[in-house]
1. Quick check: 16.0 is what I get for mean count of other Cβ atoms within 10 Å over residues 25-32, calculated from one of P, Q. Which structure matches?
2. Which one of P, Q has helix-only ellipticity at 222 nm (-39500 (n - 2.57) for each DSSP H run of 4 or more, over all residues; to 500), as calculated from the coordinates, equal to -25000?
3. Comparing distance in nm of label points 7 Å out along Cα→Cβ at positions 113 and 153 across P, Q, which is largest?
4. With distance in nm of label points 7 Å out along Cα→Cβ at positions 57 and 81 computed per structure, which member of P, Q shows the largest figure?
5. Rg and Dmax of the Cα atoms in Å, for residues 41-160 alone computed as 13.6, 41: which structure among P, Q?
6. semi-axes √(5λ) of the Cα gyration tensor in Å was computed and gave 26, 21, 17; which structure, P, Q, did it come from?
7. Name the one structure among P, Q that FRET efficiency 1/(1 + (r/R0)^6) of positions 73 and 193 (r between Cβ atoms, R0 = 25 Å, to 0.05) of 0.10 was derived from.
Structure P
Amino acid sequence: MALVRAVFLIGLGASCAYAADIGYLAPPGVPAKEFPSPQRPVAPIISPGRSDERHRDSLNEAGEIARLLELKPDMAVGDIGAGRGYHTVRLSPLLGPKGFVIAEDVTRDYLVELARRIERLGLKNVTLALGEPHDPRLPASTLDVAILAHMYHEIAQPYALLYNLAPALKRGARVGIVDVERPTLEHGTPIALLRCEVTAVGYREIATYQLAGNGGYLAVFSPPEDASRKSPRDIVACGDRAGVR
């Protein structure tokens with residue numbers, strides 16, 4: 001664990017200054033073909049950000065999520081589907097010099113822009129990670145918390161991504177998923193559908209919170225233990241019964 005942390009801290013500053021070096025942080029996990037496809041529409045990725053950041057700040061979105069997930073200095077947090085880094089740049093100061101944020105995204109151009117933003121802000125505890133639609137490609141036992149904010153509906157292979165994310169989470173880690181209660185093609189995820197898909201992979205729901213204004217909900221899960229992880233082929237895709245339509 002100490003070695004993994006040291007490697008991250010050595011590379012943090014360099015990842016911002018050398019955007020050309022943005023890439024995968026870990027070998028590939030289980031291939032997407034081993035998992036069922038979602039039995040519901042997948043929203044297209046149309047923007048690196050949900051809405052105006054000033055509006056999100058007026059709702060204290062980042063602060064509420066940090067409070068509800070009990071984020072503290074020295075933690076390691078993954079911003080999965082980071083986009084332009086709304087949460088990344090706000091969590092970085094909170095985590096302090098001994099904590100860090102891994103900003104992951106499947107769109108490399110978004111990470112290049114985020115690298116420039118991080119450099120402008122002088123943030124030293126952020127590293128950038130390229131992922132795949134079915135696999136965040138993150139090192140094992142690295143994260144205390146993973147946040148998937150307003151992007152779950154855009155995940156083309158949700159069962160595979162959740163399965164391949166689990167090894168990157170430490171024992172006792174939490175996963176916070178933020179979305180709004182509307183159909184996936186309208187860039188939301190019905191909470192019943194989310195619960196069905198996440199628990200199908202073996203995650204356990206801890207709590208669900210309503211966020212202020214139009215911020216949607218925060219659903220918090222714990223990852224499956226190694227001994228209880230299902231075989232990918234044993235995962236059953238959720239359908240209409242989970243509120244797809």
Structure Q
Amino acid sequence: MTSTATHATTRAERRTESRRAAAALALASALAIAGFTALGSIFQYPQILEEPTADILALYRDHETAVRAWFGVLVVSAALMAPAGIWLGRLAGGTVGRLIAGVGIGAAVVQVVGLQRWVLLVPGVSDDAVDPARRAAAEDRFELLHTVLGKVIGETVGYALTATFTVLVAYALRTLLGRWLTRLGYVAAALIATGVVIPLLEPASLTNFAGYVLWCLWLLLVAYVLARRPCHTPPG
């Protein structure tokens with residue numbers, strides 16, 4: 001009787017973890033799609049980053065409220081990878097499960113650190129750039145923030161951790177996801193990982209972008225599978 005009750009409790013706990021993970025993944029994907037779509041329209045993001053700093057800050061000031069709000073949406077999307085990683089890690093169990101949780105949290109942290117600059121730091125830089133006496137210093141500060149928080153931490157490290165997280169999840173849940181969805185995860189991860197070499201190979205930005213589009217779709221599909229089949233037992 002006790003064994004039956006324990007088994008039922010375990011099934012119920014796994015059902016809860018699975019549904020929570022599904023909700024986190026689906027929401028993260030939906031917010032990312034909405035945020036990037038809106039910023040592409042309002043702020044010409046990410047293409048705007050190839051323009052001179054003065055032009056970036058000028059366009060930022062023209063749409064500051066909307067740009068800050070939508071970057072805030074992307075911050076929330078990135079942050080959701082932490083709880084998603086924890087819940088997916090519990091579903092996977094074992095060493096791989098612990099890796100999923102740790103890498104998911106790491107991916108969330110570095111991307112939040114990178115993205116938050118648009119919400120918390122760039123507004124002050126943008127205001128200073130209006131003053132001719134402080135313009136040069138403000139533009140230098142923006143470029144430093146963009147290089148350190150954006151390119152190095154948020155992008156390069158973020159790409160590597162996101163790709164690793166995706167591979168781990170696809171591998172751990174391969175029995176549940178099936179062959180084609182598992183392979184789709186691997187392809188998305190490989191394309192995202194190409195972003196690491198963008199500073200050396202500019203065309204990699206295109207494959208990286210394609211990877212993130214595919215990744216958002218993959219997250220939605222994984223969320224659907226988790227919500228439909230919540231009592232998955234991870235492969236041994």
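1. Matching structure: P.
2. Values: P: -8500; Q: -25000.
Corresponding structure: Q.
3. Biggest value here belongs to P.
4. On the way: P: 2.4; Q: 2.9.
Going through P, Q one by one, distance in nm of label points 7 Å out along Cα→Cβ at positions 57 and 81 peaks for structure Q.
5. P
6. P
7. Label of the originating structure: P.
Read-outs throughout are calculated quantities, based only on the coordinates presented, and are distinct from any laboratory measurement. The structure displayed is predicted, hence computed values, not measured ones. Cβ atoms are built from the backbone, for glycine too; each structure is taken alone.
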